[in-house]
Structure P
Amino acid sequence: MDIKVVKGSILEVDADAIVNPANSKGLMGGGVAGVIKRFGGEEIEREAMEKAPIPVGSAVLTTAGKLKFKGVIHAPTMEEPAMPSSEEKVRKATRAALELADRECFKVIAIPGMGTGVGGVPKEVAAKAMVEEIRNFEPKCLEKVILVDIDDEMVEAWERVLKLR
């Protein structure tokens, strides 16, 4: 599977679906979730909340609202909003997002840093966990994962793990 690293907004990548590092309640307050809700519309959060609770290690698909994507994959990295995450939760959330994307037969998905915002997982730890999960995943439909973030440290961490630097 092709892995590409991009510095920039997840809203601007060319992908079938984007991943929201969610909480189990489906509330979309800050970070990536807040940006997705602000530009995509309240219906994304409303639909995620209707599908809650979403256990860490699972993922749900919602509409992308006004965004150009086929959907938003909500993969929780924490149970409650703004609670600490962990390397294990980042792994589970990344795997759940990949599994759901593949089940839906999406070809390209975009994933931001998982658990690295309010979750507090060090970027290097999250990057390694995410890349290992992507590399170990055996897709049927999924062809490409775009790792995208506006944060230089996150982008550099992925590049180091992928040996692009």
Structure Q
Amino acid sequence: MKTVVQRCARACVEVEGQVIGAIERGLLVYVGVAAGDTSLDVEWMAEKVAGLRVFPDDEGKMSRDVKDVGGKVLAISQFTLLGDVRKGRRPSFSGAMAPEPAERFYEAFVEAVRARGVSVETGKFRADMKVSSLNDGPVTLLIDSPREGDARNPGAPPLVPTAGQD
């Protein structure tokens, strides 16, 4: 599972000219589901996103998470995060999960973030969406769920998060 997380002052998503999701201060999260992802990836990513300490405290240090600041999450499905452009100029999406199961994983991610006490707005899966945001900072993070034995992530931690982990 891959996400792009942006701290934002506000963000919204439109489908067919209608705003279907909007937040003020919070996180805009683009969510891509990879072939081979499991429920452990969903839970790991939800824990990571909900607990990201990217909001400033009174001293300006990034030490608060989205709940600490009363923020929300706008989660947008985005299979193009799994696009591979290493060969040629047209992206290959062979690493993305098929649409039907990917939708279930995306919805499970949204519910898992909500279960952690965060209010979540969403886009519409497989729709042509127009997303607007006012980035704050800017703060943008690329997050991949760990894969055991992944050369890009040697010594990947277990997918099951532990309590109190920073």
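Only the coordinates and a few stated rules stand behind these numbers; no lab work does. Computed from a predicted structure; not experimentally measured. Cβ atoms are built from the backbone, for glycine too; each structure is taken alone.
Hey, mean count of other Cβ atoms within 10 Å over residues 14-21 derived from one of P, Q reads 24.6; which structure?
Value 24.6 for mean count of other Cβ atoms within 10 Å over residues 14-21 corresponds to P out of P, Q.
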Task: Computed -11500 for helix-only ellipticity at 222 nm (-39500 (n - 2.57) for each DSSP H run of 4 or more, over all residues; to 500) - originating structure among P, Q - done: P
Task: Comparison of P, Q - label where mean count of other Cβ atoms within 10 Å over residues 46-53 is highest - done: Q
Task: If relative contact order in percent (Cα under 8 Å, 6 or more apart) is computed and equals 30, the structure in P, Q - done: P
Task: Structure (P, Q) behind the derived value -0.23, -0.37, -1.07, -1.30 of log10 I(q)/I(0) by the Debye sum over Cα atoms at q = 0.08, 0.10, 0.17, 0.19 Å⁻¹ - done: Q
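Quick check on the output: 26, 48, 24, 1 is P(r) over Cα pairs in 10 Å bins from 0, in percent, for residues 78-125 alone, derived from one of P, Q. Which one produced it?
Only one of P, Q returns 26, 48, 24, 1 for P(r) over Cα pairs in 10 Å bins from 0, in percent, for residues 78-125 alone, namely P.
Given a computed value of 19.8 for mean count of other Cβ atoms within 10 Å over residues 54-61, which structure among P, Q does it belong to?
Derived from the structure labelled P.
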